[in-house]
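Nothing in this text is a laboratory measurement; each read-out follows from the coordinates by a stated rule. Since the model is a prediction, treat every value here as computed from it, not as a measurement. Cβ atoms are built from the backbone, for glycine too; each structure is taken alone.
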Structure 1
């Protein structure tokens, strides 16, 4: 009979590596989503305000990614092997939602950020033991930015997107699957 390996305990080195790996993947995916949205919206008339808003959020995501790039390299954490998938999937999700219109692009942002907020909250709770104050501080900082992104997207009319509920729930389910996969692969 084969025994399953015991999962890492919260705060263990393997658990911390998994957190860094998945957060790096998530920030990379967010950057790609915004790149896809901007590629479409910059070509449309009358979207200048949305482009400016999305560009600002993209710059913050780029800062988050840079911080996780640093942690990946400094701590010699293996990045997710799924990066090529997230490169294509993130850009495609951003471009597809932007092709549906500005409100759909913001619906995408609201859905993604809602899941990331939950994800980061769970990580912060797991890091309460004080074993990795650097990671905990970064996650707390970035979680605050993600909440602002979600709130901005809602203010910009995310819930007015055609098929909002279905679009939002589908994107949230995809994000949750991506998180689970990136933690391990």
Structure 2
């Protein structure tokens, strides 16, 4: 990379980092709606999802699976990037129509905020067809229930509903994810809802 190309890259990197900085200050709306104050930010959640992703990659590899860990971690890091501009739209207000509209807007925002490569990763994650995308989708839910467990242990919020939605515990065919969800539920002393 030439000196001028490196300078251009650095300017773009700074622009992107500043554009995503609001994620550190935006709270996860779902926690606020359930009385958890203070609660994690979107950036806190994204970091948690990246950690869970890393561990799930390790778990799948330990079982003999082939996983591109860097690709999975990159997906985890961009999975909520559009929320830097849109904020956190919680599940209770989402409908299939709103989900479709949000997906279109979010795809455009990822491209604007982070460029074509990140937008391609984000789109792959939305389709959830690759093992890496499935890992990140599971990691997103697993981090949420882990956080519900932590908040419950601290006596914060009304969180029973997090433990009753079977869709939350969909392991997407990943044995490591099944084991992780079982371990989370065991730690919470709750039965894992049966997925149909």
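Of structures 1, 2, the largest value of relative contact order in percent (Cα under 8 Å, 6 or more apart) belongs to 1. Computing distance in nm of label points 7 Å out along Cα→Cβ at positions 67 and 123 across structures 1, 2 gives 2.5 for structure 2.
Of structures 1, 2, the largest value of FRET efficiency 1/(1 + (r/R0)^6) of positions 59 and 75 (r between Cβ atoms, R0 = 25 Å, to 0.05) belongs to 2.
Here helix-only ellipticity at 222 nm (-39500 (n - 2.57) for each DSSP H run of 4 or more, over all residues; to 500) has been calculated and equals -20500, so which of 1, 2 was it run on?
Details: 1: -27000; 2: -20500.
Checking each candidate, the match is 2.
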